[in-house]
Every structure is written in C-alpha cells, then in structure tokens.
Structure 1
Amino acid sequence: MRLLLAPMEGLLDHVLRAVLAQAADYDHAVSEFVRVTDALLPARAFRRIVPELDRPGCTAGAMPVRVQLLGSDPACLADNAARLAELGAAGVDLNFGCPAPVVNRHRGGAVLLDEPELLHEIARAVRAVVPADVPFTAKMRLGVGDKGRAVECAQALEAGGVETLVVHARTRDEGYRPPAHWEWVARVDEAVAVPVVANGEVWTAADWLACRDRSGVADVMLGRGAVADPFLAARIRAGELVVPDDDRRAREWSALQPLIADFWRRVRANCAPRHAPGRLKQWLNLLRRNYPQAEQLFRTVRPLGEPAAVDRALAAEGIGCAALARAA
C-alpha cells in the first residue's frame with residue numbers, strides 16, 4: 001500500500017506539505033502544477049513552486065516531492081521535463097486532472113481527456129527525455145463530461161511510457177462533488193498493466209477501505225481528506241477504522257497546535273502580509289470538519305485581516321510562543 005499526498009492548487013503548497021509531512025508518513029507528494037506554454041522555464045520558476053528542489057527533491061522531513069507539469073505542447077513539456085530531471089526532481093508528473101475553467105480554456109488539465117491521441121504524444125515525448133531512474137507518472141480524471149473514454153485515455157498514457165496512473169474518480173464536469181466513482185478506477189486498473197492509484201472522496205480510514213474494496217487498488221492519493229485530518233494517513237496505515245472519540249480528538253488537537261503554529265510561521269515567511277491570514281483560514285476551515293476546537297479558532301480568526309491580530313488570537317488559544325518554540 002502506498003499513500004500519496006495530492007497536489008491542490010492554492011492550498012497544498014510547499015508550506016502545507018512540510019507541515020503535513022510531520023503528522024503522517026507519505027510515500028511521496030506531488031507538487032501543484034507548473035504551467036508550461038511555449039517556453040523552456042528557468043530554474044527559478046520551478047524552485048518558486050517547488051523549493052524542495054534545493055534539498056534535493058524532498059521536504060525537510062525527507063518526503064520526496066514529484067513535480068507536476070501542465071500543458072498541451074508535447075515538445076515544450078518534454079523540454080521542461082528534461083530540465084526538471086537536471087534539477088534533481090524526485091519525479092515528473094503530468095496533469096490531466098485539473099477541472100478549473102481558466103486552465104481548461106487554455107488547453108491544460110482535464111480538458112485534454114477528449115484527446116487520447118494527444119495524451120499519448122505528450123507522454124511519449126516526456127518519456128523520451130526523462131531518465132529511466134526518475135519516476136514518471138500522470139494524474140487523470142475519468143473524462144470531461146462522461147466516462148466513456150477513461151480506459152482509452154489510461155491506455156494512451158501507459159503506451160506513452162507513464163509508469164503509474166493516479167485516477168481521480170470523477171469527471172471534469174463533476175468537479176469535487178460526491179460521489180467518487182471508485183468502480184471506474186477498477187475498470188482502468190483492469191485495462192492497464194502499470195500501477196493505478198485511486199483518488200477522490202477519501203476522508204476517513206473507512207472511506208479508504210471502501211475505496212479499496214470497490215476499486216480493487218490499495219494505493220490512494222489523499223487531498224482534502226489529509227488537509228482536514230492530518231493524521232488520516234497514519235490511521236490508514238494502522239487500520240484504525242473507528243472514528244476517534246472526543247477524548248482522542250482532544251489529544252490530537254493538542255498535537256496539532258505546534259503544527260498550526262509552524263504552518264503560521266511558514267506562511268508569514270512566505271506570503272505577503274495581506275494574504276497570510278487567508279491561508280490560515282483555509283486550513284482551519286477544513287480542520288473544523290473533524291475538530292470542534294478548529295471551529296472555535298476559525299470563528300475567532302475569520303474577521304481578522306492583519307497578521308498581528310492573528311498572532312494575538314493564536315496566543316489566546318494557547319497556540320503562541322510555546323507552540324511556536326516547539327514547532328521550531
């Protein structure tokens with residue numbers, strides 16, 4: 001069983017990756033996408049999104065981070081993949097899953113699932129330049145509006161040289177609305193020889209078990225579920241299928257406090273002051289799905305727009321100097 005940490009544009013960046021890697025053990029993470037259009041990007045463009053390239057290729061806790069490329073030009077994607085390999089990336093991943101309209105209008109992400117021939121051409125071009133010892137993977141959805149070409153797309157990527165496929169079990173048009181169609185992951189897995197990883201709507205260890213049973217694959221990529229419950233990967237590895245009781249949640253909240261402090265410290269170091277409070281609110285908004293204490297803290301910081309005010313609010317909740325010292 002492999003547990004992977006998903007790319008989530010605008011949320012699960014290098015700051016949150018570093019924090020979540022402290023809470024649970026992942027086999028690897030995939031970065032947010034690097035947009036490739038018609039040029040070979042400079043090294044600084046990759047390092048801005050994936051500073052782990054300087055470590056090389058891993059978080060401070062040694063979790064490998066594969067770099068995701070998004071685009072539709074096979075030659076340009078290949079050029080940039082070759083540069084990534086030179087920079088020491090822990091792997092190269094292709095994005096055929098992003099449902100964002102602005103991305104799709106510019107022929108990136110899930111919209112390309114209507115063109116299996118292009119998927120194959122892209123994969124073949126990238127495979128030709130990525131060294132054999134650098135993992136080469138792709139993430140796809142089940143289609144644009146329907147699932148009828150999901151297997152064809154998966155087979156096109158496999159034939160192009162992709163080594164592992166992550167399948168988000170929804171179409172582009174379904175966005176992130178439940179349910180996830182895990183049974184379609186099984187269809188893809190039956191149709192290709194490369195390993196398949198399930199993704200979508202795994203919020204609990206029980207969800208993972210249901211996903212495994214319906215998809216037939218044990219490997220899973222965790223996204224929003226891991227952000228909402230930083231200990232989810234640990235629960236899955238331990239086989240803890242029972243929802244934690246209030247006492248367990250309270251102990252976990254105590255363990256989360258230094259991680260929240262660490263996250264806030266990193267956000268303040270990496271974001272403009274006007275954007276920093278919003279990043280904390282994003283995470284708390286998902287954490288409150290599992291932790292009543294996060295609900296209380298979210299309500300406290302929600303109206304705050306100044307980092308100094310957030311500092312005071314965190315200190316009042318016991319997430320202050322002591323927690324920051326433990327996080328450091």
Structure 2
Amino acid sequence: MDPRQELIKNIYDFLKKNDFTVSEPGLYGLVTFDLICRRGSERYILKILYNVNTFSKIGVVPLIKMSAMTDSTALIIGEKAGNGKLERGVLYFRHGVPILSLESFEDYINGEAPFIYSAPGGFYVGINGQKMRNLREEKDYSIGYIAQKLGVSRRSVSLYESGSSATIDIYLKLESILKGDISREVDISITAEPDMPVSPASEFISEVLSIMNSIGYVSEYISRNPFDGLSFSSDSRLIVGTFNDTGENLNRIKSIKKISDVLEEIPIIINKERTSRKDVYGCRIINFNDLRKVYDIDRFNELLEK
C-alpha cells in the first residue's frame with residue numbers, strides 16, 4: 001500500500017472508532033476530497049495527501065464552496081511538506097486551506113485544538129489579549145516593563161494585548177514573565193477567497209443550476225466531484241447530479257447517494273432523457289423537461305414528492 005492510501009485508511013479507521021459516519025474512500029474517483037464525515041453537528045471535508053505541497057490551487061475553489069454550503073470544516077491532512085515532517089500541534093496553511101498532521105487531527109477531534117501555526121518567518125502562537133492584560137495588571141507590571149523584558153517596543157506589547165500573535169520565542173518569554181498560559185486556540189477554517197471562477201462543465205449543468213436559482217434555491221457548481229452542484233433553501237439542502245441518462249454511470253449515482261447519506265442531504269438526479277424511473281439507489285429522479293416547467297419551490301417539492 002502506498003503511503004497516501006495507508007494514511008487514508010488510518011484516518012478512516014480513526015473516524016469510525018470515534019463514532020463518525022464516514023464516506024468510503026475512493027468513491028467514483030473523488031478529487032476535491034478523499035473523505036467526508038459527520039458526528040452530531042461536526043462535519044469535515046478531508047483532502048488527504050502524503051506530501052501537502054502537492055495540493056494545487058485549483059482544488060481550493062470546490063473546497064471553499066463545499067465547506068460553506070454544507071456547514072463543514074475543510075481540512076488537508078498530511079505527513080510531510082516538502083522534505084520536512086509536519087509537526088504535531090501545529091496548524092499549517094496552503095493556498096488558504098488549513099493543514100494538520102494525522103496526530104494533530106486526532107488531537108483536534110479529541111478536543112485539543114492547536115494554538116501554534118506556521119506562517120512566513122516561522123511558528124507563531126495566538127495570544128489571548130484579555131488574559132495577558134489581566135495577568136499583567138494583577139502583577140502590577142507596566143507595558144513598558146514587559147516591553148523591556150521582551151526586548152520589543154511598547155506598541156508590540158499593546159498589539160499582543162489586542163490579540164495579535166507572537167513568535168514562539170516571544171510567547172515563551174511572556175509566559176515566563178506572567179506565570180500563566182495566555183495562548184488561544186487557532187481558528188481552523190479556510191482563509192482564502194475563491195478567486196478563480198469555475199464555469200459549469202456543460203450548458204446542461206449550467207441550465208439546471210440556473211433553474212434551481214430562479215425558483216429560490218442558492219445553487220453552486222462544484223467541480224471535480226461525482227455530483228455537479230449543491231443547492232439550499234431555508235428548509236432543504238440538495239446534492240445535485242446531472243445525467244444524460246441514469247444508466248450511463250451507476251457508480252457515480254451510488255457515490256452521490258453515499259455522500260448524501262453522510263451529510264444527511266437530499267440526493268437528486270436531473271435526467272436529460274425522459275425516464276419513467278423515479279429513483280435510482282435512493283436518489284430521486286427528475287426529468288429535465290419537467291424541471292424546466294417549475295416556477296417555484298412549492299412546485300419543485302411536488303416533483304420530489306411524486
């Protein structure tokens with residue numbers, strides 16, 4: 001087994017042991033993510049790479065869209081960055097996507113969030129500014145005194161008390177001076193904005209999502225996945241697959257159903273060729289011509305109920 005596949009298996013086994021509902025690895029050639037999982041209100045979309053430097057910018061857009069539209073946390077889990085091993089307890093980023101080692105991810109799932117993150121220039125610690133200020137005032141230390149002890153400006157100390165991060169060296173000195181833990185958990189969320197608009201792969205997909213938007217759903221094309229789009233309204237969320245004929249790729253339909261089961265969303269298939277079938281593997285089928293006649297969500301819901 002190659003290192004990446006072994007890493008995927010280890011993460012899958014860990015999630016199952018920790019009461020997550022997990023998608024199976026390798027569902028119909030997944031590219032954007034490798035595993036998707038849910039435990040109660042927790043949802044994670046995981047891209048798993050042995051060397052995280054192989055994650056390209058083209059993968060950012062679908063991850064951002066999926067994370068936002070499914071209320072999930074998107075993460076990359078890996079072993080190495082270039083020739084160096086990812087450190088335990090450190091949060092990394094690539095193209096704005098958060099990265100953890102397997103051990104750091106396991107710690108996070110078990111309630112131990114990282115407080116160190118990697119950025120240009122080294123490792124940094126997020127500071128709980130209010131706690132730092134309270135400890136300083138309890139000890140009757142002035143900002144100038146702290147600045148002198150650290151060898152930094154008074155402005156730097158003020159910034160730390162406003163919640164700015166510090167290098168590990170500065171943080172350890174602060175902790176020693178104030179005799180207390182003043183770290184804060186690092187926010188594990190995507191920091192990038194989708195700056196590369198991705199057009200639907202076909203006019204068919206584009207028209208389907210345009211109709212969904214016109215009847216009151218917010219719909220987005222999601223590239224590099226078994227499904228083609230995600231749609232949500234105030235009371236429902238849909239995973240949308242578009243097919244010329246439902247018999248053209250049953251494995252893809254199975255993958256859509258399994259992903260929807262994990263996320264607890266409704267899987268629907270928009271079929272271009274008319275069919276009398278109402279369901280395939282638990283995915284509801286709507287004929288494209290029938291969708292074209294829909295003018296609001298109520299009418300769309302009637303189609304689903306039929």
Structure 3
Amino acid sequence: MPSSTPVSATSSSAAPRTAVIGLGAMGLPMARHLAGALPVTVFDISDERRALAVADGASEAATPAEAARDADVVLLAVRDQAQVDSALFGENGVARTVRAGAVVVLTSTVGPDAARATAAALAEHGALLVDAPVSGGPARAGTGDLLIVVGADPAALDLARPVLDRLASTLTVIGGRPGDGQALKAINQLLAGVHIAAAAEAVALARGLDLDPRTVIDSLSQGAAGSFMFADRGPRMAQAYGEDAEAVEVRSRLDIFVKDMGIVTGIAKNAHVPVPLAAAAEQLYLLGERAGLAGRDDSSIVTVLSPADGEDR
C-alpha cells in the first residue's frame with residue numbers, strides 16, 4: 001500500500017558510504033547536506049562543483065566508477081536518461097566497480113520504462129535500484145526538506161533509508177517496484193508544468209491590460225486563484241522585463257520541463273488517458289526552447305506569451 005511518512009519516524013542510525021554522481025542544481029546541495037552526516041564521495045565533470053562539495057566535507061573522485069567503488073549507496077542526480085546511462089554504464093561508469101548488494105538511488109526524472117530498464121541492467125551487476133525522484137528545488141535540497149516519491153523493493157529501500165531520510169521531509173512509498181516512483185513524479189510534473197504555464201498566461205494578460213504584474217501577483221497569490229507556482233514563479237516572471245531580465249536566477253531550467261512534459265504526455269498516451277492541458281503546456285515549453293530559452297529559468301516562458309516592450313507582440 002502507498003504510504004507517506006515523516007522521515008523522523010523511520011530514520012536509521014546507520015551511516016552508509018555514499019557516492020553522489022552529478023553536482024548540478026540539485027545534486028550539489030544534496031551532496032553537501034549528506035556530507036554533514038554520512039561519508040560521501042562525489043563526482044561531477046566540473047572541477048568547480050566538486051571543490052564546492054569537498055569544502056563541505058565530501059571526498060572527490062575522478063570518475064563515477066571510482067566514486068562508487070566502496071559505496072553502499074550510489075545517488076544519481078543527473079539530468080536525463082542519457083546521462084543516467086553514461087554515469088552507470090559508460091566507459092568509466094558505476095557498473096564497472098559497484099559491489100554486489102549496493103543500492104543505486106535514482107533521483108532524476110526519466111519515466112517509468114527507463115527506470116525499469118535501468119533496474120534490470122543494474123541487476124546484471126548485482127546492484128539494486130531505488131526509484132526515488134525528488135521535488136522541492138535546490139534550497140530545500142540543501143536543508144533536507146525534499147518531497148521524495150519512491151518505487152522500490154522493500155529490501156532495497158531499507159538499505160537506502162539513511163540517505164533518503166537525510167534528504168526528505170516527506171517520503172512517499174508509492175509502490176514496490178522501480179518505475180512506480182517515476183509514475184507519481186510524472187503526475188507531479190503534470191501539475192507543476194500546467195501551473196507554471198497558467199501563471200505565465202495570467203502575468204501576460206496582466207501586462208496586456210496595462211496592470212502592474214507585481215501587484216496582480218501579490219494580490220491573487222493570497223486567494224483561491226493562487227498556487228505555489230504562481231507565488232514562486234510569478235515574481236520572477238515580473239522580473240523578466242526590464243534591465244534586470246538577464247539577472248533572473250536560474251532555479252529550474254526551462255528545458256527540464258520540455259523533457260518532463262514529454263514524459264507526461266508519452267506515458268499518458270500509453271495509458272490511453274487524455275491530458276489536453278499537459279499537451280498544451282508541453283507545446284508552450286517547446287516554443288520557449290525554440291525561442292532560445294532552454295537554459296533560462298522556466299519562469300522566462302512568460303516572454304513567449306508577452307514579449308518585452310519594443311519586441312513584436
């Protein structure tokens with residue numbers, strides 16, 4: 001049965017040797033937080049990112065294989081399935097050194113089929129997969145306040161518990177097999193992606209009606225029309241216009257939602273479930289990517305609907 005528990009109720013006192021592969025927007029704060037309680041070895045292609053983790057108590061490795069050599073738990077925090085495959089099964093991948101019985105925790109959003117294929121491939125090396133995509137953003141990753149949804153065999157989950165409990169304020173076990181966590185995360189991303197798109201439409205309409213977007217956001221965030229994404233992304237959408245537009249902090253890249261909404265619409269099609277709002281949102285993110293916004297914060301999608309003054313409208 002699915003369950004959602006406060007991590008304090010299930011935390012283990014064990015301190016597994018942990019490897020963190022990928023020190024991006026989410027991986028670095030997770031590695032830093034883990035290093036405060038567990039022995040952590042990190043790998044990233046960026047020397048600078050590795051140095052930041054080392055400054056907070058982690059050890060560094062030159063390859064994923066080296067990082068995983070003595071690890072009990074390997075946490076993957078990479079962008080997509082191509083990077084998962086490279087980190088695990090590439091020339092210097094985790095699979096070359098991972099010991100039998102070790103657990104790989106997949107925190108990336110890759111979709112149910114990809115997670116199950118990864119679990120099967122790891123099983124050939126004697127390793128277990130815990131499908132555990134995360135939500136909450138970099139700030140919450142750095143304080144152990146993430147929402148983590150899990151699909152895993154109970155024995156594998158038990159081995160990964162000390163790591164997951166350190167990172168999560170809410171841990172939802174949705175099923176007993178890899179892929180189940182990805183399915184729940186896809187539903188999360190459907191809602192998140194649609195909410196951001198709706199927020200962008202609201203801000204664009206406010207501008208079209210010559211209303212101050214900041215006032216609109218402050219007012220409506222307090223009522224029934226508000227949402228987390230409207231309150232969180234709205235101020236950055238308002239900042240997307242004017243001299244400080246280029247200074248908007250990239251907290252979640254727009255191309256992440258290109259990927260994730262593609263996963264949502266793909267699995268919905270396979271399940272024969274219509275998702276018209278998700279499909280429309282996916283097209284909006286694709287338009288943003290085509291407009292050169294892939295590496296910008298996802299709040300920049302508002303500029304597709306309402307260009308800056310002086311641009312074509």
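Given 78, 46, 33 as the derived value for Cα extents along the principal axes in Å, which of the supplied structures 1, 2, 3 does it correspond to? Present the calculation step by step, with values, prior to reporting the outcome.
Working: 1: 57, 44, 34; 2: 78, 46, 33; 3: 62, 45, 39.
Structure of origin is 2.
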| task | Using semi-axes √(5λ) of the Cα gyration tensor in Å, for residues 33-120 alone as the calculated read-out, with 24, 13, 11 as its value, let me know the right label among 1, 2, 3. | result | 1
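Quick check: 3.8 is what I get for distance in nm of label points 7 Å out along Cα→Cβ at positions 145 and 233, calculated from one of 1, 2, 3. Which structure matches? Please list the in-between numbers first.
Working: 1: 3.8; 2: 6.4; 3: 2.1.
The value was obtained from structure 1.
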| request: Compare distance in nm of label points 7 Å out along Cα→Cβ at positions 241 and 297 across structures 1, 2, 3 and report the one with the greatest value. | output: 1
| query | From 1, 2, 3, which structure was distance in nm of label points 7 Å out along Cα→Cβ at positions 25 and 177 = 4.0 calculated on? | reply | 1
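Each reported figure results from applying straightforward, stated rules to the coordinates on display, with no laboratory input. Note that the structure is a prediction, hence the values are computed from the model and not measured. Cβ atoms are built from the backbone, for glycine too; each structure is taken alone.
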